[in-house]
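Peer 1: Before anything else, here is the set of structures, which you'll find just below.
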Structure 1
């Protein structure tokens, strides 16, 4: 892909990328005032916008009534963000701020073409770069791009975050700032743990775990892209003046081993019982799920008894129906006895550094949950997280106990 620096006319420096989510775009004047203020302070600005809150749900309902089709659905859903672009450009014009609007296609976002779940392959940022060089704010539709064969595609949930990070990487921006309805990244979900505190800084590896294990502040694809391209990423509130949380790539000096507790109640456990204990069968069992993009976690294969073994793992609720169908077919083909599921489980994860190699931390997690009378069904760990699968009914108890035990308030 052509990088922004290929243009002969340099844009104003420094360049910043701002992204405003659906809740923010529902208060258009506030967003326009914020962008105008940044522009007047001399920043070159790229502003990535989501559809206003409720617009995407309305379009999905319309598509359901008409009959959904992958390619046509992407075309329809892309109009939500495009409407936000037009409104913000007009609002900025009223404030005397020159602005140029771009669809994802116009901004040069190139994707792999997978309808509804496309991944960004690269960015040809020449048009956006020219707008910046001409002194304009570049307003770009998030969540969308174009496949290499010219089809409009959408990026899935959180896709506008990824659009913003990809543009920041292509433009060598000094920072990518994600504006949302919360003040930053917290040590736990404030709705579950009232004593949760906002983190000033968090390392990108820890943020990847937080994003992947229940924190909905940032899309995991955006964090992954930022980590790969070393894009400084900040989360701020549209509605508060706080500095937010900086996601950085250099080690945090003096940071505690544990930085936060992630949690998700939207989990289901699937177990295949009586799988023939032959090498490679477990891999074959989950292969169709992996091919379909189903996220699998906490996989456990029990020791074989009488030539049979059991395999269990968790999937997000949103993938349960698809996972069940694929797994039932493959389990039957491989000679398993039965498939069982439990949709009332939850996942709670302790996030930090050097966790798996620290036996004291593992013991502390188990002792804390035991004292809180929380039964651990499965425990999995790596260097940046310790996750336990528990009953959904004790999720709040577990989060609050661990948050207190690790002194995160």
Structure 2
């Protein structure tokens, strides 16, 4: 039996399922074909940067929430899955959120902490990209109970998401529905499924969903527990605190980051489960074996919450096997704010900047955010000028100060 994996989006399921990979066999040494899928957060533009790699998107097809879109609709922090046509060339790019709904409670201090969004625990940290569409709210610290937010990030599928991007969409549900009649939604793994003549409910995370009058899309008969689904609603929670769904859709057979049977699969995210012979990262399960390589750590460092990048391939049973696990936690990360005195760009998003006489290195994994009045959505290193006020989060990599996130706060006039 194949290991259960959680789906990233219905677009990925519906479209990737029909794609044909290059014909070759996978064995214990890895996949030899050329088809590759990569899942991770967008860190910058100038093409698209995901998982330390620059992807040319000139001929790519973009899907957002199952609909055709364009690269201009993408934003830093969005989790995406990229199918390559060749190394560094994006053929198709897919994005879907994890939850879009009502904030039930907040526990944010200085803009970081946790939110309860429709029964899903959303962790907001210093690297989370925040954007507000509500006048008067300019930071995550302004989020209040009853607000409508959209979250994308590292999701367990079982009710927890570490947000890579958090958008405040509206002050309340009524104002949100004026522009978004399709309503709110939550995605995840079904638990506590009950189907009787009087009760038709299931849970996603801590949220109970009443589907008594919902349209069912591809949902099978019988027990739904363990399936990955999307539930939609266009009304407030009922007096029991339940979401009343008008539609429940099966997102596939429970496979996040769906892939061809002979394709290479790379996922970056948080470890959500560890067993003696497997790890689950952002909802995708990989088998571990004696050939699995570890970079910047060892198998002993595999712990729930660790940030890793895993490359693997399907074995003959269709289960993903981890070929390499790279640890990306930087416990000694530091922060500095200052005015840029020099910029050196080797690429749109690779080079150095100088602040207060200190040189910082920007690379393909640096998260780039423009919070200045210029508010460039497709912001990168080449957009920065001398005199800009910026904040950088960085770590010391054997004497090289490497920036993990750069935020421009004020653009020089």
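Peer 1: Starting from the value 5, 22, 31, 27, 12, 3, 0, 0: which structure in 1, 2 was P(r) over Cα pairs in 10 Å bins from 0, in percent calculated from?
Peer 2: Computed on structure 2.
Peer 1: Using the calculated result 4.6 for distance in nm of label points 7 Å out along Cα→Cβ at positions 86 and 286, pick out the matching structure from 1, 2.
Peer 2: 1
Peer 1: When distance in nm of label points 7 Å out along Cα→Cβ at positions 302 and 374 is calculated, the result is 2.5; to which of the structures 1, 2 does this value belong?
Peer 2: Clearly, the read-out refers to 1.
Peer 1: If you don't mind, there's one more thing I want to ask. Can you say which of 1, 2 returns -1000 when helix-only ellipticity at 222 nm (-39500 (n - 2.57) for each DSSP H run of 4 or more, over all residues; to 500) is computed?
Peer 2: 2
Peer 1: Consider the structures 1, 2: one of them gives 1.00 for Cα Rg over 2.2 N^0.38 Å, for residues 270-341 alone as calculated from the coordinates. Say which.
Peer 2: It traces back to 1.
Peer 1: While we're looking at this one, here's another question. If we compute distance in nm of label points 7 Å out along Cα→Cβ at positions 78 and 358 for structures 1, 2, which one ends up with the highest value?
Peer 2: For this comparison of distance in nm of label points 7 Å out along Cα→Cβ at positions 78 and 358, the top structure is 1.
Peer 1: A value of 46, 43, 32 was derived for Cα extents along the principal axes in Å, for residues 54-213 alone; which structure in 1, 2 was it taken from?
Peer 2: 1
Peer 1: If you don't mind, there's one more thing I want to ask. For mean count of other Cβ atoms within 10 Å over residues 46-53, the calculated result is 21.8, so let me know which of 1, 2 that is.
Peer 2: Label of the originating structure: 2.
Computed from the coordinates by the stated procedures, all read-outs in this text should not be read as laboratory data. All of these numbers come straight from a predicted model, not from anything done at the bench. Cβ atoms are built from the backbone, for glycine too; each structure is taken alone.
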